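Take a look at the structures listed below.
None of the figures in this text is laboratory data; all of them are computed from the coordinates on show. In this text, all values refer to a predicted model and were calculated from it rather than measured experimentally.
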Structure P
């Protein structure tokens with residue numbers, strides 16, 4: 001899943017709805033969030049990511065963050081969430097070449 005722009009009080013509900021849709025469609029394993037296009041993320045956005053992580057873990061899955069820009073990486077570090085999420089510098093190569101599952 002790729003996210004672009006800002007994740008804040010106004011846009012977080014759309015992100016939450018997208019996570020809900022993914023879970024309803026049966027996403028239960030690994031979800032990698034490509035955040036290379038995210039310029040800003042506030043605490044509301046981080047709470048949406050944490051909620052999604054919790055829901056995936058309840059189903060035996062995981063949520064990982066890839067390619068955060070420096071501002072987002074700093075938020076992850078300051079809040080300690082960089083130790084909660086697996087954070088990749090870029091989207092893992094195996095995910096870029098993986099065939100979508102039907």
Structure Q
């Protein structure tokens with residue numbers, strides 16, 4: 001499981017202030033890097049959760065999600081939340097992956 005991915009750039013600054021799509025892409029980049037660190041890939045993802053401060057903007061996050069998971073098609077949930085630790089974050093993403101099964 002990859003949890004609590006936030007739209008933080010390598011410089012520690014929020015990526016894409018005000019831009020749900022850009023922040024979702026960044027969250028997915030962070031999550032994908034975590035998967036790669038344990039020998040997994042996006043193809044191993046079976047479930048995603050996308051948490052949004054403004055759930056009415058789900059289509060922006062959904063576009064980024066669809067681009068990344070077009071070939072994988074994990075089950076997915078989009079959830080509205082009241083806020084994140086950093087008020088500039090609009091989205092966080094969690095992934096569940098199954099790896100190492102034989």
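Tabulated data
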{"read-out": "Origin of the value -12500, where helix-only ellipticity at 222 nm (-39500 (n - 2.57) for each DSSP H run of 4 or more, over all residues; to 500) was derived from one of P, Q", "value": "P"}
{"read-out": "Structure from which 42 was derived, relative contact order in percent (Cα under 8 Å, 6 or more apart), options P, Q", "value": "Q"}
{"read-out": "Origin of the derived value 43, 29, 21 (Cα extents along the principal axes in Å; candidates P, Q)", "value": "Q"}
